[in-house]
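Given below, in the form of structure tokens, are the structures.
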Structure I
Amino acid sequence: MLLELRDIEKTFKDNQVLKGIDLTVEQGEVVAIIGPSGSGKTTLLRNINFLETANSGSMTFRDQNIDMARPSKEQILWTRRHMAMVFQNYNLFKNKTALENISEGLVFGQNMAKKEADSLAEIALDQVGLLDKKDFYPSQLSGGQQQRIGIARATVLNPDIILFDEPTSALDPELVGTVLRDMKQLAEQGQTMIVVTHQMSFARDVADRVMFFADGEILEQGDADEIFDHPKNDRTKQFLSAIAEDY
């Protein structure tokens, strides 16, 4: 077991966003989390990576046991060194080139020499087909190119797990395919991934396990055929019926 969450709860003021989430992820597994907007999916990812702090619950990650409500600074830094996240809106440094956006995490986060970091960044850019854009700034790139640089930035860290927070939601429709292709290639290479997505076809084709998330809870989970063809929960059925043309 690579990652295990137990009874994760998160409340914002009077709104309980996560209601006792249990989640396990095996090495090399791709887990897709689907469900309506505003149901807490992004909040779950942000708690896993300590961008938010849970009110209660525990996480076991690579045999490290962490109290999610009281993580130490060392535990947070350790987790982030072994885990990467790809955001909805790219989160690239606007004043840094594509190459610098990728290499700086290696230099400042892993104390790597700049020459070595730049070399690895070039390899990562080449893998997403953007080596020729290495000296471009985000403003000179399309949304799809920026997101693929975000993926390269995540993979260059060689993380145990990558969290994807609706990585195609901010893209024009014609740009979605290139990003999904890069993600599918990662899955084929055995990269462990948790993907919050509205791309049902990706969830169906690539995920080893699909979770339906609504109202702060995982209501149902199983392989793609189980969830998409034979859902058991009424809320899952309602959601899938509304978006049937997407998968």
Structure II
Amino acid sequence: MWVRSTVVYRTSFVLMTLGNFAMTALDFAAVAIIFGHTRVLGGFTLTETAFLYGSSGVALGLADLAVGSMDGLGRRVRDGTMDTLLVRPVPVFAQAAADRFALRRLGRITQAAVVLGWSMTRLHVAWTAVNVLLVPVMLLSGAGIFAAVFTTGAAFQFWATDAAEVQNSFTYGGNALTQYPPTVFAKDLVRGATFVVPLAFVNWMPALHILGRDNPLRLPGWVDFCSPLVALAVCALAGLAWRAGLRSYRSTGS
């Protein structure tokens, strides 16, 4: 329904998508400005940083397209319209994820994919079968991790009723974090992004293997391949949090 309502006004859809593309492109413009004053950032070149930027952006874009609408769940909890989702013969999670589905978010994915493709053509790495396969695995696993964070944040809103900005700090904030090399951040922050909220597995860990870089935390090499397992684990935890939040829901009584 939301897709059909979007494409009815084709010019508006194209302009909104292009606007989304341009707004996200400003993030990479900031990266380019930094490299206008230095050749390396934390030991990473512009091309290597663009690879991190693109992979993180595609992963977030896929998750945002699929479940990004869940950040508005707090509004439904506050005004009681969550009740309408409960009485329909469709899973509540599917309804919340599809609510106000925004096809214009394809602009974010496209912009990040362009940067990622450009960087891959300029990287001086050995594109072995393992490295080639690791790229789509990294993107899908990263999307799963971001989707789990979206879902956990939505579940938290059952109790907080207005925690969209808290959720955004880990989703869009996590994207801003993983756009840059891990070597520019304090090790305590990198540890937190690895062992607490595992955003490092969105792209840092697999990208370090592809780029032939050492792990800043001195972790063993097999950790670089753990993104799919981490994505499955955090998705399972997010599912438990969602069920717990849904069971705790008490209507407004209005």
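Each reported figure results from applying straightforward, stated rules to the coordinates on display, with no laboratory input. Just so it is clear, the model here is predicted, and its values are computed rather than measured. Cβ atoms are built from the backbone, for glycine too; each structure is taken alone.
The table below gives the values:
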{"quantity": "Comparison of I, II by distance in nm of label points 7 Å out along Cα→Cβ at positions 162 and 194 - largest value held by", "calculated": "II"}
{"quantity": "FRET efficiency 1/(1 + (r/R0)^6) of positions 10 and 42 (r between Cβ atoms, R0 = 30 Å, to 0.05) - structure with the largest value, from I, II", "calculated": "I"}
{"quantity": "Entry that produces 1.00 once Rg/Rh (Cα atoms, Kirkwood Rh) is calculated, selected from I, II", "calculated": "II"}
{"quantity": "Which of I, II leads on distance in nm of label points 7 Å out along Cα→Cβ at positions 74 and 146, largest value", "calculated": "I"}
{"quantity": "Which entry (I, II) yields the derived value -22000 for helix-only ellipticity at 222 nm (-39500 (n - 2.57) for each DSSP H run of 4 or more, over all residues; to 500)", "calculated": "II"}
{"quantity": "Given 28 for relative contact order in percent (Cα under 8 Å, 6 or more apart), calculated: source structure among I, II", "calculated": "II"}
{"quantity": "If distance in nm of label points 7 Å out along Cα→Cβ at positions 2 and 186 is computed and equals 3.8, the structure in I, II", "calculated": "II"}
